[in-house]
Structure I
Amino acid sequence: MLLVGAVVAGGLVPGFIAQYRQRLGGRFDQARLDLEPWQKIADEFYHGSIEQLVQYHLNNSDPTIHSEGAVIQALVATVQQLQVAVDALQSSLFHQIAFLALHADADLVRATLTNWVPTFALSAEGLTFALLLALAIWLLFYLMWSLLALGCARWFGRTRPNG
C-alpha cells in the first residue's frame, strides 16, 4: 500500500506543476500587459529605457508622479521575477521540482491547490519521478523499520534475566 500510494503521489506531482505553470503564465501575461503602456511611453520619450522613465518619476517632486515611479518600478521587478520563474519551469521535471522546492510563490501554490484537478503524468519523466519517489519512500520506511526493530531487539535483549 505504501509503494502504491507513493507511486500515485509521485505521478501527481507533474500534473500539479503543469497547473502551477499555467497559473504562473497567466500572472506573467497580466504583468506584461500592465507594464506595456509604460514601456510605450519609455519607447517614445526615453529610447526604450524603462529605467529612465522610472527615474524621471522617482525624481519628480510631485507626490503623485513620484508614487507612479514606485508603482512602475515594482511592476518592472515583478515582470523580471516572473520571467525567471517561467524560464525555470521550462526545464526538465527534476529542475522544475527543485526550483519550486526552493522558490515557489506561496500564493500561487495555494491558488493552484484550491483549483487543482489531480492528473497522473504518463510521460517518461513523470513515471520516472513517480518510481524514484516510491523507491525513496520505501527506503526511508525500511530504514525506520530496521532502526525500530534494532531498538526493540536491544531493549528486550537488556531486559531479559541473566542465566
Structure II
Amino acid sequence: MNNIQPRQIRNRQATRFLPDLLQSIFIGELLAPSEELWLVSPWISDIPIINNEAGQFRSLVPEWDLAPIRLSQILQHLAKHSTKIHIAMRDEKHNEPFLKYTEMNGVEMYLAPLLHEKGLLGDDYFLSGSFNLTFNGITLNDEIAHLYTDKAIIAANRISFNECWRECKT
C-alpha cells in the first residue's frame, strides 16, 4: 500500500498558490500528457493558466505568443496530441463562452444542472477542492485544494468519474 500523503493548499486573496499550482500541473501535462484528463467544475472560464509573457515556455509549444496561455489553448493542444479530455460543468450561461472555446475533437462534454463537485484528474494526480475554474475561484476567493498523487486514489476517482458522468454526456 502506498502511504503518500495529499498536499493541502489554502488559497487566500492575493496569493498565487492555486494559479501557480495549476500552471505547474498543466506544464506537466504538456511535457507528459495524460491519456485522459478530467476537468469537473460547475463554473469554468477561459482563464489564463500559464504565464508565457517572457517566452519561458515557448519550447513546449513554439507557436504560442508571448502572452498568458489560456485554459482553452492548453486543452486544444492536448486534444490534438491524443489526450482524451472530459469536461463536466453546469449548463449555465456563464459557461457558454468556454463551451465555444472548447469546441474541438477529442473532448467529451457533460452538463449537470446540480453539479457542485470540483476536480482535475490526470494520469498521475487528482486535484480536488472548493474552487471553480474561474478567475475568482483561483485568484480572489478563499479556497482549499487537495493534491493527491497516490495511484489508488487516482484510480478510484477515475472509476467514479467514468461511472458518474456516463449518464450526463451531451
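Every read-out reported here was derived from the displayed coordinates using simple, explicitly stated rules and does not represent laboratory data. Quick caveat, the model's predicted, so the values are computed rather than measured. Cβ atoms are built from the backbone, for glycine too; each structure is taken alone.
I, II: which one has Cα extents along the principal axes in Å, as calculated, at 95, 39, 25?
Numbers: I: 95, 39, 25; II: 40, 37, 31.
Answer by label: I.
Assign the value 32, calculated as relative contact order in percent (Cα under 8 Å, 6 or more apart), to the correct structure from I, II. Please list the in-between numbers first.
On the way: I: 40; II: 32.
That value comes from structure II.
The value -8500 for helix-only ellipticity at 222 nm (-39500 (n - 2.57) for each DSSP H run of 4 or more, over all residues; to 500) was derived from one model only; which of I, II is it?
On the way: I: -29000; II: -8500.
Source structure: II.
Given a value of 2.2 for distance in nm of label points 7 Å out along Cα→Cβ at positions 44 and 140, calculated from one of I, II, which structure does it belong to?
Numbers: I: 5.7; II: 2.2.
This figure was derived from II.
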